[in-house]
Structure P
Amino acid sequence: MGLSDTQKKEILQKARVIVIIGLSPDSNKSSYQVGEFLLNKGYEIVPIYPRGGEILGKKAYLTLQEAFEALAQRGVQCDIINVFRKSEALEEIMQEILALKNLSSFNAHHLCVWVQLGLHNAKSANLAKEHHIAYEENSCIKLEYLRILESAPEASI
């Protein structure tokens, strides 16, 4: 199911704000490395981490709801939700995303849920499809960025 390269390119080029569920403060973890990469590419990252605190110089929110409320207060919309959690948690995360519908910062037709490499859940993918949310799973956003945006000839970007 996943997104085409054309869709990924458009999403990555238009996105400004990426919420990262499961962003670890441990610089050895892939979620930290991906978050740092995205930050260095000019995206605003919004960490979701169960212990809160600060990660990569950004306030870490305890829940997706809390992060979206903070974005709404600033009049900012989330473009991508990048997920670093176990496959078994994906359906619950998608339910949590769908529960955000009443927030002004939530626009399902604008949102992309990007589930990291090695993670997949058919129920989560089906929920996204039913609610017209762009959904990519078992795919590293950093590797796809490098493959699609940085390996492309300059004229095509």
Structure Q
Amino acid sequence: MDAVLLIDADACPVKAEAERVATRLGVRMVLVSNGGIRPSANPLVESVFVGAGLDEADKWIAEQARPGAVVVTGDIPLAARCVENGARVVKHNGEELTRANIGNVLAMRDLMADLRSADPFRQGGGKAFGKADRSRFLDVLDRVLRAAARG
């Protein structure tokens, strides 16, 4: 089984880190976006540009998500679809989403959306992306991608 790394690239803060890990492990990486992403010169990195419609990149990624695929995304509904299809999922902060935790993560996302809609003065709420998140992402992606490559 060939592993593949699928990146939800439009708002991904860890594309360079993901490319380093994929290159070191010799795994094909696919950057999926609506455009505006500079193609990489790396022969292991492919760019897929989808239409500008709502969730087109998510649809493409979910269709490709399968056992052997590792998906990097911060989009929780997309992550749930990918996990359901047998792919492994890693968020930008290094959190791995699995069958065991995706239900809770999805429920928390929905709860927070409800709280924000009930209180128009509630702003943000997420913590800033930092060096520790980037480091954790590298460690987790390396482990998950190695496991995917082993089958």
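A short reminder: the numbers here are calculations on the coordinates, not readings from a lab. This one's a predicted model, so the numbers in the text were calculated from it and none came from an experiment. Cβ atoms are built from the backbone, for glycine too; each structure is taken alone.
Structural remarks
- Rg and Dmax of the Cα atoms in Å from the coordinates reads 14.6, 44; which among P, Q: P
- Distance in nm of label points 7 Å out along Cα→Cβ at positions 100 and 140 - structure with the largest value, from P, Q: P
- Origin of the value 3.0, where distance in nm of label points 7 Å out along Cα→Cβ at positions 36 and 132 was derived from one of P, Q: Q
- Entry that produces -14000 once helix-only ellipticity at 222 nm (-39500 (n - 2.57) for each DSSP H run of 4 or more, over all residues; to 500) is calculated, selected from P, Q: Q
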